[in-house]
Structure formats: C-alpha cells, structure tokens
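> There are structures below to look over.
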Structure 1
Amino acid sequence: MSLDPYDLIAALYDREHAGFADDVALYERYAAQTGGPILELACGSGRLTIPMAEAGYAITGTDRAAAMLQRARAAADAAGPDVASRITWRQAEMTDPLEHPPVFRLAFIGLGSFNHLATLAERVRALRAIRASVVPGALLILDIAQADARRFTTLAELGTVAHVVTLLDDDGTTVLTHTVAAQPTARAATLSLTHWYDTHRQGEPVTRVTIETPFALITSAEMELALGQTGWRPRQWFGDHEMGPWDESTQRMIIVAQATEAH
C-alpha cells in the first residue's frame with residue numbers, strides 16, 4: 001500500500017477541521033433508525049467515528065492513511081475505554097472488501113471523501129464493496145462535495161490559486177495557511193488538486209507541505225446509475241447537513257441509499 005498524501009498532513013488536517021461538527025447530527029439521526037454496527041469509510045482521524053462510539057454504537061472506521069489512523073486511535077483512547085472498545089480501526093482503501101458475511105446496518109463516507117475516488121470504475125468498486133459488507137435494508141450515506149466541484153472547476157479554467165483557510169494556534173504564535181489550485185487531467189470529469197500547507201511563526205522561516213489529490217466531478221445522473229448497478233436504491237437527497245432540499249446549486253449532494261434485498 002503506497003503512502004497516502006494524508007499521511008503527510010494528518011496533524012495539519014486535524015487543525016483545519018478541529019471543532020467542525022455540522023454533520024454529526026445527520027449520522028446520529030440515521031444511526032438511531034438502523035442501529036449498529038456501523039461502517040465509516042475514509043474515517044480520517046476519527047472526527048465522526050468517535051462521536052458515534054460515544055453515542056453507544058459499535059463502529060468500524062477504515063482509512064488508507066496510517067498516520068490518520070494513528071491519530072484516530074489516540075483520540076479514541078483519550079475518550080475513554082468504553083468509547084475505544086466500541087471502535088475497530090482498519091487500514092483499507094474505500095474500494096477494499098471488508099466483511100463476510102455482511103454485518104453492517106449503516107455505512108457512510110463523509111465530507112467529500114467519495115470525490116477522491118478518481119474514476120467511475122473506482123466509485124463503482126467502492127459501492128460494490130460496501131454493499132457486500134452490509135445487511136439487506138441497510139443504509140448508505142454519501143456526502144458529495146458539490147460546491148467544491150464548481151469552485152475547483154473555476155480554478156482550473158482560470159489557472160488561479162484559492163485561499164482555503166488561515167488558522168492561528170491556541171498559543172497565538174503559529175499560523176497555518178492552506179491554499180489550493182486545480183488542474184484538468186487526462187481523465188474525464190476529474191481534476192488534480194495541489195494543496196499547499198504553510199506553517200510559520202512570526203519572523204521565522206515558513207514550513208511548507210505540498211500534496212496532490214484527485215477530485216472527481218460527480219453528477220446526480222452518474223450516482224443514480226452507479227447505485228442502481230451495485231445493489232443500492234437511492235432513497236433521499238439533501239443539499240446540506242441540515243437535510244435541506246437538494247438541487248444542482250446546493251452546497252452538497254448528500255445521498256441516502258438503501259441496500260436492496262437481492263444483489
């Protein structure tokens with residue numbers, strides 16, 4: 001397994017997303033309907049995994065990046081033995097098969113991670129692998145970054161760099177700045193993103209970490225077809241984490257799909 005770009009920025013990613021919890025209630029709502037066990041793919045450092053375990057659910061979190069999982073395990077341990085005991089961590093791609101026989105009642109991929117599967121073939125493999133891991137009737141939630149797709153497409157067309165965020169450490173001395181650029185690729189409907197993470201103290205040299213990640217431009221028509229071909233029936237579509245209505249102009253494309261009986 002090759003080194004994931006997120007191994008290089010695990011601590012920086014955590015700083016950037018510290019305190020973000022806008023989507024937690026969405027997953028808790030559906031977990032209350034399905035019960036556990038739960039599967040989270042591309043779980044990162046456990047931003048969603050740990051709250052689900054704190055709510056009492058058995059959950060498996062998978063991620064390709066070893067450094068992310070290391071941070072996730074540490075955060076779960078810090079949350080206490082009851083929480084840590086409910087979580088199983090696995091280093092795996094989103095396309096890797098997981099459980100036989102299937103056991104999960106809810107699966108999800110949060111905050112645009114599904115967009116990192118660069119090709120339609122990869123996305124179909126991921127949907128098939130998840131379907132093979134869940135019981136009939138289980139739910140799948142995909143949070144697809146729709147506004148980012150529009151933003152990155154514009155960056156690629158203009159050839160410009162965009163500021164993502166600037167953060168100051170709690171001690172007020174260290175600044176983190178994240179910028180991004182997008183370039184077209186040979187693959188249809190896929191961009192290559194270059195991220196720059198610059199960290200510095202006032203008057204000291206800048207430390208820069210640069211990574212590249214793919215970003216797929218995913219349409220609702222593609223998802224309707226791909227889900228239907230892989231044993232899923234789309235059930236609900238939302239445009240934000242507050243479960244507002246979806247259309248092509250909303251910030252997000254959040255799909256709730258149900259595993260069909262026959263697959």
Structure 2
Amino acid sequence: MQIPSTSMIVTVRANSQARLRNLSFVLDWYRQMPNWELVVVEQDAVPALDSTDWHHSIKRMFVVNGGAFNKSWGLNVGVRVARSDMLFFCDADLLLAHSALKAALSLCTRHAMAAKPFDRLSDLNAAESEAILTCAAPPDFEREDASAKRGERENLCFCGGAFFVRRNLHQAMGGFDERYLGWGAEDDAMSLRIQRHTSELAVLEGRAAVHLWHERSELSTFGNPHYPNNLQMLKELAGAQDDALRFQCDLQRQIMGNPGKYGSVQVPNNV
C-alpha cells in the first residue's frame with residue numbers, strides 16, 4: 001500500500017543540548033517514512049537551531065516568543081505551512097515504530113478522523129537514551145515497562161505525545177487551544193475537544209512509544225506557574241455545553257496559528 005502524503009509537525013524551544021540531540025535523532029527517524037514532510041517550528045526570543053545541514057524534506061520556521069512556551073500555538077503555526085491533508089503531531093523526543101505509524105495512518109486514512117499510534121509509553125533513562133542516540137542499540141518498542149500511566153500523576157491521553165488527524169477536522173475544531181501556556185493540560189484539552197467533536201477515533205492497541213531522556217526542571221512540569229490556570233481552563237472545558245464549544249471553535253478558527261502573535265516572524269526556508 002502506498003503511504004499517504006503526511007505532514008509531521010513539531011514545535012520546539014532548543015534550550016538544552018540534550019533536547020537538541022533528541023530533536024536531531026527524531027527528525028532522522030521520521031524522515032525515513034516515505035512521502036512525509038517534516039515541519040519544525042522553533043519558538044524563542046532568538047533562533048537557536050541550525051538547519052543548514054537539514055534534509056530538504058524538513059521545513060524549519062522560527063517564530064518569536066520570548067515568554068512561556070506555547071505548544072498549542074506552535075503546532076497551529078506549523079499547520080499553516082504544512083502541505084498535506086493528513087497531519088501528524090509529535091513531541092520532539094518521542095519515537096514510534098514505523099510499522100505502528102503505517103498502521104495508524106491507514107486507519108486514519110480509511111476509517112477514522114484521528115488515530116493514536118500507541119497506547120503505552122516507555123520513559124528511558126539517560127544511559128538508555130544515549131545508547132539509542134549513538135546507535136549502540138536500536139529503539140526497543142517491546143519493553144515490558146511500557147505503561148499507559150506516567151508516574152503517579154500523569155495519564156496518557158489521546159492527543160498526548162503523538163497522533164494523526166485529518167486537516168479538515170483540525171480546521172473545524174479551530175486547531176489547538178492557544179490559551180494554554182507552559183507545560184500541562186494542553187494535550188488533555190485537545191483530547192476532550194476532539195472526543196466531543198467526533199466518535200470516529202482509533203487507538204492502536206498493544207503498541208508502545210519510546211520517550212528519550214532529557215533533564216526536566218520543576219518549572220517545566222507541575223511547577224509551571226501557568227499550570228493552575230491551565231487546569232482551571234481544562235475543568236471549565238470538561239463541563240462546557242455544546243453551544244460554548246461551538247463558539248470556541250468558531251473563535252479559534254479566526255485566530256489560530258498567527259505566526260506574529262508575539263512578534264515579527266522569519267519566513268520559513270525551503271517552502
């Protein structure tokens with residue numbers, strides 16, 4: 001079966017060497033998928049990524065945001081320059097088996113409006129990640145420690161980590177909700193909204209993703225100062241009536257993915 005044209009979209013802030021190494025490996029990993037384009041949206045006060053030697057199939061876009069990282073906005077920006085009608089959103093440190101990607105993509109093309117290519121996750125330590133990054137060992141997608149729960153406080157949600165979605169559904173929903181700032185709850189919000197919007201969803205059962213190690217400060221997890229507000233918005237979303245959700249979608253369609261939201265923008269290369 002021919003692999004449908006797909007746009008993979010990642011948004012990053014290259015604020016550590018570990019994250020840069022993870023991004024480089026992840027891009028090389030997904031670039032092996034035929035008929036895929038990769039879109040990388042960097043958001044920061046000034047550019048930090050060097051895309052000079054990147055493969056021609058990878059588009060890089062820098063957008064100004066010197067404040068709190070806004071994952072939702074960055075992904076919406078990426079959709080604006082993506083060419084395909086099939087979108088694949090993925091974290092910059094997550095690996096999935098190519099066979100799982102092909103299976104989930106087939107589901108999303110033929111039956112579902114959105115598909116998640118895994119239902120379990122393995123969090124690697126520094127040594128395990130180093131072995132993969134240096135090609136001393138291949139990613140192991142059959143690890144026994146893969147779990148649907150991360151630690152004691154975080155559960156996997158449909159839009160967490162990576163998922164496929166048809167462009168027309170993403171557009172109808174108004175994309176990701178850009179009010180969520182910093183780490184936490186933005187994936188849960190998108191999951192709730194997509195589940196309210198359609199029942200035509202698929203999850204590939206028995207497939208695991210591998211999460212590469214990187215340092216994480218308290219501010220980049222539950223210590224995020226915006227996290228309480230993110231949780232409050234999520235709580236309000238969970239109790240929202242259909243009319244309120246439709247209004248939110250209408251509003252977000254008008255404003256989503258504005259690349260100049262926080263300042264001037266650099267035109268993407270090789271578009």
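> On distance in nm of label points 7 Å out along Cα→Cβ at positions 51 and 115, which of the structures labelled 1, 2 is highest?
Values: 1: 2.0; 2: 2.8.
Greatest value across 1, 2: structure 2.
> Using distance in nm of label points 7 Å out along Cα→Cβ at positions 171 and 187 as the calculated read-out, with 2.7 as its value, let me know the right label among 1, 2.
On the way: 1: 4.0; 2: 2.7.
Structure 2 accounts for this read-out.
> Suppose log10 I(q)/I(0) by the Debye sum over Cα atoms at q = 0.18, 0.20, 0.21, 0.33 Å⁻¹, for residues 163-202 alone works out to -0.57, -0.63, -0.66, -1.03; of 1, 2, which structure was it derived from? Working shown, then result.
Details: 1: -0.57, -0.63, -0.66, -1.03; 2: -0.50, -0.61, -0.66, -1.30.
Matching structure: 1.
> Who wins on Rg/Rh (Cα atoms, Kirkwood Rh) among 1, 2, i.e. which is largest? If you can, show how the numbers build up before the last one.
Numbers: 1: 0.96; 2: 0.93.
If we compare Rg/Rh (Cα atoms, Kirkwood Rh) over 1, 2, the biggest value is for 1.
> Once distance in nm of label points 7 Å out along Cα→Cβ at positions 43 and 243 is calculated for every structure in 1, 2, which label goes with the largest value? Let's see the in-between values first.
On the way: 1: 2.4; 2: 3.2.
Result for distance in nm of label points 7 Å out along Cα→Cβ at positions 43 and 243 over 1, 2: largest is 2.
> If relative contact order in percent (Cα under 8 Å, 6 or more apart) is calculated from each of 1, 2, which structure is the one that comes out at 26? The partial results should precede the final answer.
Numbers: 1: 17; 2: 26.
Answer by label: 2.
Taken together, the values in this text are just the output of simple stated rules run on the coordinates, not laboratory data. This is a predicted model, so every value here is computed, not measured. Cβ atoms are built from the backbone, for glycine too; each structure is taken alone.
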